[in-house]
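Each reported figure results from applying straightforward, stated rules to the coordinates on display, with no laboratory input. Quick caveat, the model's predicted, so the values are computed rather than measured. Cβ atoms are built from the backbone, for glycine too; each structure is taken alone.
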Structure 1
Amino acid sequence: MKINVITENGYLPEKYSKFAKEEYTYKGNPCISFPIEFNYVSNKIQSLAITFLDHDAIPVCGFTWIHWLACNIPSKILSLPENISIDNSLNIVQGQNSFASSFIGEKDLNIIHRYIGPTPPDKDHHYTLTVYGLDKKLDLNEGYFMNDFFKAINGHVIESDQLTILAKS
């Protein structure tokens, strides 16, 4: 499997991150998820899952910031369309991002159970997008936690690919 995300000069386009225009935000947060292209996906794969994480957040907040968790993405599609996190026409299941943390205290499910784009506060950050090709759909419910995700994929990853994507501060 090989994944691709279109960038602008090596950075995630502004539409999906800190400098998104107001119409691409929800309560001040960038909320339009970016498209992801899938190539060379094995026919053994039954579903796809993604994590979009910011390890550069550790010095800022003390933990890896989760921007997006999603699973049960159909394995036969060529790309995950822009804004799927909100429009969800593919009936993907999304987990909790770091806004659900008790340190933040956000309760709005339209924020904590969806993509929220990068807003690095201190410097440009490197974000890790990982796509997992799985041998089954996961038995996870909307709002699952990342630790439950990793338990669920254990022994079921056929292949994966990872990209590092920069976002401007």
Structure 2
Amino acid sequence: MFWKNLIQQSPYFRQKFDNFKSFSKATKDEYLLDEVFQKSSPLQVNQEKSVLIENLGSLQFFVKPLNDKAQWGPVNSILVDSTLVSKTQVFMIGNDLGGNPFEGNQHAFLGLILTTTGEDFEYIESHTLGMDVLGHATDIEKINLKSGKELIVVVQNNGKLKALIKTDP
């Protein structure tokens, strides 16, 4: 991690280290002895992909890694719609246009719709349905209209509201 980014985001590192050199020489054991970390537990990441996790009950979970189309940018919001007969749709939106100049923005993700009738997904890119979600999409919700139709609405930071009348793909 870049030194300036680290000290901008963490008061702990700003107070503990004067420069990158002293930070780079610190060991994991030194951190674990520090009072700030006494109650912490080291965690291990063994998957860096976006996944869907289904709670099966009794502390059992089914983890389904998503394919590469779901990895093109950060996923900020997910809408799961199980109201369809015998299938589920999952709408995903994201991106991040708040990146610092050195790291840049993350905006290759145009949105994704997953349709499932079991364990496998059909991946539908949202732009194929006329709903390009360019920019920093922050939330997605479903609205039921008086006509009985459903509207999928996406909120974008400093952008236009996007809407899609939901139909079965």
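Which structure, out of 1, 2, was P(r) over Cα pairs in 10 Å bins from 0, in percent calculated from, if the result is 11, 41, 38, 10, 0?
Clearly, the read-out refers to 1.
Just checking, which of 1, 2 has the largest value of mean count of other Cβ atoms within 10 Å over residues 57-64?
1
Starting from the value 12: which structure in 1, 2 was relative contact order in percent (Cα under 8 Å, 6 or more apart) calculated from?
Computing relative contact order in percent (Cα under 8 Å, 6 or more apart) on every structure in 1, 2 gives 12 only for 2.
Assuming 14.8 is mean count of other Cβ atoms within 10 Å over residues 17-24 as calculated from a single structure, say which of 1, 2 it is.
Considering all the candidates, the number was obtained from 1.
For mean count of other Cβ atoms within 10 Å over residues 65-72, which structure out of 1, 2 has the highest calculated value?
1
When FRET efficiency 1/(1 + (r/R0)^6) of positions 121 and 137 (r between Cβ atoms, R0 = 35 Å, to 0.05) is compared over structures 1, 2, which one is greatest?
2
Identify the structure, out of 1, 2, from whose coordinates distance in nm of label points 7 Å out along Cα→Cβ at positions 9 and 161 was calculated to give 2.6.
Checking each candidate, the match is 1.
With Cα extents along the principal axes in Å, for residues 33-72 alone coming out at 41, 32, 12, pick the structure among 1, 2 it was computed from.
Attributed to the structure labelled 2.
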